[in-house]
Structure 1
């Protein structure tokens with residue numbers, strides 16, 4: 001049986017990766033999303049075992065000690081980790097897997113899965129990123145400020161990915177991501193304007 005392909009999706013908070021991944025899962029029946037473990041609180045509308053496996057810090061640290069995670073990281077005071085056994089078992093069954101993780105986790109995962117395909121999603125501008133973070137109403141002002149401050153550093157790692165996308169128009173970005181996943185390594189996203197990226201990072 002042919003092993004599945006691991007797709008790694010990274011982006012700064014507010015770039016739209018969660019919404020894009022959710023739509024991809026509705027459209028593409030041949031791919032499954034890895035559900036991360038996290039110590040952060042469950043947000044309104046989220047479900048344990050669907051959006052995340054919500055655990056306390058004691059259990060998370062125990063899983064780290066037992067090498068249960070493919071990758072794990074602390075993000076804004078909360079811990080996130082990906083079950084290595086689930087990913088390997090799912091790929092072995094011939095099913096593609098999509099991981100929605102930060103750039104640090106992406107780097108860790110690429111080292112263990114050199115045949116994976118990594119995709120970095122950029123916002124069209126810092127102003128758009130800030131507006132999205134405020135409009136979604138999920139975090140308080142302090143957390144939003146932290147996310148904005150961290151975004152430029154996160155975006156500086158875009159070049160480490162195999163593919164780079166800009167989520168300006170959601171439907172366009174969704175079509176590009178779907179084509180990339182369905183086409184596997186045979187397709188590539190349109191070239192990203194270097195001037196746009198430099199403007200984002202300046």
Structure 2
């Protein structure tokens with residue numbers, strides 16, 4: 001949901017380097033975590049491939065609101081794949097998106113951090129709420145809303161910290177505009193929460209093993 005749609009040159013080289021470095025550290029931790037765990041079996045690879053394809057496809061469908069917003073299924077990635085596998089997925093999706101002009105190459109690092117926030121927060125929320133007696137639909141829906149809310153916070157923070165070259169607005173004015181965008185994003189997040197809730201509920205009925213397997217590859 002949250003995504004920095006800025007072209008190359010919007011951030012200075014210093015901040016591009018900082019966000020890329022942090023993203024590389026996170027992805028390295030994801031890969032280490034995956035190797036340290038029980039390994040990656042064929043089922044995990046299949047789920048990861050499915051999630052990557054679905055996320056990339058829906059990522060390219062813009063809704064004509066506030067310059068264009070979209071769903072990206074990052075909470076669903078977190079719920080089904082876990083943070084470690086999810087980190088690799090969002091890296092691939094962002095690279096493919098940059099390759100077709102959806103955001104600059106220099107923004108990949110920052111966008112990976114934003115999407116990793118969504119993936120991890122959704123996974124954590126889904127797991128934590130699972131300790132209660134709420135329905136799977138409610139668990140998945142709340143995971144989406146919390147994950148995407150924190151993703152928007154991360155997006156706003158990165159842009160405000162980095163600044164945008166060529167923009168003469170003050171940080172306060174930028175915060176106001178970004179807050180409006182985040183509000184629109186959260187409106188669409190309600191739709192994504194409903195869609196994800198139904199998807200996860202359906203998976204629980206027909207393939208519950210897909211949900212149980214997440215814990216092995218966090």
Structure 3
């Protein structure tokens with residue numbers, strides 16, 4: 001049996017306009033198959049079976065596996081719940097963590113599957129570039145929150161948003177995806193407070209390389 005083929009999964013039911021239904025179901029199925037098999041083993045047949053469409057239907061919209069996976073992952077990154085502006089960077093960060101990593105259990109588990117199934121394949125330059133693009137799209141709302149905080153005077157004007165975001169979300173993702181620990185809001189809040197204390201003191205200002 002083909003490695004990418006999934007057994008025991010009924011075709012998805014589709015609602016809404018047919019074209020939109022097909023796109024939604026195919027992209028959702030692509031993420032699910034990718035999280036179970038990895039990129040190398042993903043096949044159009046497995047995606048078609050899970051989505052409840054024909055292989056030809058997929059080919060009409062996406063002519064290659066690269067195009068299909070790119071569309072599916074970018075849609076996944078941009079379809080996450082949106083954290084509203086709370087008026088403070090601490091509030092924005094905690095709200096973002098709560099919505100994206102704590103309450104959204106299904107997407108968290110899919111993200112864990114995606115990472116584990118594709119870790120070895122990130123050596124491929126094309127897939128690595130796509131992973132970086134997806135991460136950038138996923139972080140875009142919280143990047144805007146840091147920029148708002150700088151404009152409000154919460155952080156020094158030359159603060160690098162990346163040096164605020166990466167220590168927080170890199171640590172949380174390590175605990176979630178590598179250690180498979182359940183997310184802890186109290187720990188997340190403490191981590192936010194720790195990073196923001198340093199950022200307010202100027203520790204998130206990127207220094208010129210020495211040498």
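Values in this text are rule-based calculations from the coordinates and carry no lab data. Keep in mind it's a predicted model, so treat the numbers as computed, not measured. Cβ atoms are built from the backbone, for glycine too; each structure is taken alone.
The figures follow:
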{"read-out": "Among 1, 2, 3, which structure scores highest (criterion: distance in nm of label points 7 Å out along Cα→Cβ at positions 30 and 182)", "value": "3"}
{"read-out": "Per Rg/Rh (Cα atoms, Kirkwood Rh), the highest-valued of structures 1, 2, 3", "value": "3"}
{"read-out": "Entry that produces 0.75 once FRET efficiency 1/(1 + (r/R0)^6) of positions 94 and 158 (r between Cβ atoms, R0 = 30 Å, to 0.05) is calculated, selected from 1, 2, 3", "value": "3"}
{"read-out": "Among 1, 2, 3, structure where helix-only ellipticity at 222 nm (-39500 (n - 2.57) for each DSSP H run of 4 or more, over all residues; to 500) as derived comes to -20000", "value": "3"}
